[in-house]
Structures are given as structure tokens and as C-alpha cells.
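Novice: So, here come the structures, one by one.
Just so it is clear, none of the values below were taken in a lab; they were calculated from the coordinates. Keep in mind that what you see is a predicted model, and the values were worked out from it rather than measured. Cβ atoms are built from the backbone, for glycine too; each structure is taken alone.
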Structure I
Amino acid sequence: MAQGETISILGPSGSGKTSLLLLLAGLERASGGEIAVAGEDLTALDEDARAKFRLAKLGIVFQAFHLIPSMTALENVSVPLELAGRADAAAVAASALERVGLSHRLSHLPAQLSGGEQQRVALARAFAPMPQLLLADEPTGNLDVETGQMVMDLLFGLCSASGATLLLITHDPALAARCGRSVRLRDGVIAV
């Protein structure tokens, strides 16, 4: 993957798309081989080092949002920044929420937000630390078509503005077509 490139990973359920994302994020360990992401051999890193790698280099957006229910939108976006030791975490988080159109919802809990708003909070959280690589796993899977389109427009716009590389896992060929390159998986193997 080249810096700033957009790549979609397509395949049927069970083809290994999400497993690939979890390996690239260092959330799962490979049973063999080597995984290099952003110049770092993830297979050589222990769990703490992989967590630091994620904080420094990756943004991740999941289908299920993964927001902390007891934290406000601002607090949810601030968490990775605070974990990275940023003294300006709240200000950076507020700016990230403004970029996704949620400056008026900073103090709202996830349960007080619509699905589209929750996914925009997740986008803000992923982009706030300015990652080199954004991993997105079916980011519109829990959204209606119109809201999904708006979230994807934001996602592509944020990647373009930041220069981040995007790896988008999707089953939607129209969404995959928005990427510069597509890779198909079948039974854990790249299909040609």
C-alpha cells in the first residue's frame, strides 16, 4: 500500500476480510509468517508495543461504532489522544468532532446520538490522532443508505485531506469502486 492510497477488500462472509483487518491492526497475532505495516514488523512486537503502534499509526472504524457508553462524544474522541500522552487531547477532539459536523453534540452520550452520529464520532476518534493508515470494517453496515453515503463521503474526504491510506473492508461493490484499487478474498486467499 502506498501512502494516501485507497484500497477496498471485498469478499463473501467468511472469506477472511475482518481477520485480515484484525491482523493488520495488531489486534490479533498471526499464526505464521510476517506482517509489516507502516514499516513495522507487527509479528515481532509484544501486545504493549502493538498497542503503542496502533496509537501512533492507525485509525480504526468498525461497523458497530465501539463507543464507550458512559462517555460523551468529546470524551470518546479524547481517549486515544490521552492514551498517547497528548496534553491538548480535548481541543484536538473538539476540532475532530467539528470536522465531522458534530460540534453541537460534544456533551452527548452515545445513547443520545443517532447511528449516523455515533459513526461520525467513531470517524472523529479514528482521525483525531492523524493516523498514517485508516482501517475501516464495513463502516456503513449499521446505517441506512443515505446516512451511509454521508459517512462514506466524510471518510473519503478525511483520508484525502490528511493523506492517510485507507483500507476499506466492504461487501458493497459500489462502495469498493470508490477506492483506487480493489482486492478480492476467497477463503483467506487473494482471488485473481
Structure II
Amino acid sequence: MTWKKIWYFIWKDDSFLSWIVNVVLAFIIVKFLLFPGLGFVLGTSHPVVAVVSESMNHQGSFDNWWERQGKWYINKEITKEEFRTWPMKNGFSKGDIIFLKGKESFEVGDIVVFTGNSDNPIIHRIVARNGDIYQTKGDANSDSSESLGETNISKERIIGKALFRVPYLGWIKVWASEIVEGVKNAVLS
């Protein structure tokens, strides 16, 4: 085959086989070029993560959320005005994509992805810091979770800091994960 025929097959042919080749090529480019390149530029092994839980969802306006959750933060000497200055002060939703940047230091209010006591990385907000040890909490959760390993997070466990979010784009990952989990549970039961 000549390069012209290959180019035509990939970009112009409307056959099912051409479609399959395009999907495989897109996967290879994203998985082995784009994702690692973005990770190199942003300084983290996970430059993009999909949100798979509702733990950061405020479910309404900031003021309504603060009425439900504010007492916890006030007890930690975090004011409503201070919280309003933090990144992503309105939280985010399941199905969002979060872009991360690796960083040497993290502050209270930053949203970080870290390895916890579960199989999946966790994305929550830093609510306390003692030197290089951090405590996080999901904005919608009632407290930090010892079972998730949120109360004693070393800097080495932090994968990256949230830069910005893209709403809804992560639903593909969420649905795929839920299907795999459902199949896994069906096989194990």
C-alpha cells in the first residue's frame, strides 16, 4: 500500500473497518502521546482525572451549601469569606474532568488528587495542614474520612493540584467504570 492509499483509508473511507482503525488510532494517540506529554508538561502522572463521586458537589448555590456545611468549616476556623476565595469554591460534579498540575507545596483550600486507602485516587479539598501533612474533606461530605486516609496525607501521596474543570466530559469514564464494576460484582457474586 502506498501512503496515499493509507491516508485515504484512514481519513476519507467510510467503511466500518476504517472507523475501527480511527478509534484505535485515537486511543493510541491519546494514551501514549497526548496523556504522557500533558503529564510531562504539567509535572504529574495524572494530568487529567474524571470525577467519579458526588463528594465535591454543592447541590445548589454557594450560600445554600454553606448553610448545610458551614458549621464544620467554622469549627476549623475557616470563614465563609475565606472559603469564597478558594479555587472552585462552588465545587464540581460527578462526570466533570479535572486538569491537574504537580506542585511542590499545597495550601489549605487547594483541591488535590491523592492516593487514599481505596483503589482509586481521591479528589478533595485541603482543610488543614501541619507542615507537610495534610487533611482533606469532600465539600459535600460531613467530615474527613479516616477510612479513606484523609486525615494524615503526606506530600508523597499527592498526585497533583486541580487547575480547572471541564463539565460533563468525564461521563464516558464514569459509565465505563460503572459497567466494569457491575460486571465484576456479577462475576464475584
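Novice: Work out relative contact order in percent (Cα under 8 Å, 6 or more apart) for each of structures I, II, then name the structure with the largest result.
Specialist: Across I, II, relative contact order in percent (Cα under 8 Å, 6 or more apart) peaks for I.
Novice: Comparing FRET efficiency 1/(1 + (r/R0)^6) of positions 8 and 152 (r between Cβ atoms, R0 = 35 Å, to 0.05) across I, II, which is largest?
Specialist: Comparing I, II by FRET efficiency 1/(1 + (r/R0)^6) of positions 8 and 152 (r between Cβ atoms, R0 = 35 Å, to 0.05), the maximum is at I.
Novice: Can you say which of I, II returns 1.5 when distance in nm of label points 7 Å out along Cα→Cβ at positions 16 and 176 is computed?
Specialist: Attributed to the structure labelled I.
Novice: Another one. For distance in nm of label points 7 Å out along Cα→Cβ at positions 48 and 144, the calculated result is 4.8, so let me know which of I, II that is.
Specialist: Source structure for this number: I.
Novice: Where does the value 0.60 come from, among I, II, when FRET efficiency 1/(1 + (r/R0)^6) of positions 72 and 104 (r between Cβ atoms, R0 = 30 Å, to 0.05) is the thing being computed?
Specialist: II
Novice: Can you spot which of I, II the value 2.1 was calculated from, given it is distance in nm of label points 7 Å out along Cα→Cβ at positions 64 and 136?
Specialist: Working through the options, I get structure I.
Novice: Given structures I, II, which gives the highest value for percent of Cα pairs over 32 Å apart?
Specialist: Largest value of percent of Cα pairs over 32 Å apart: II.
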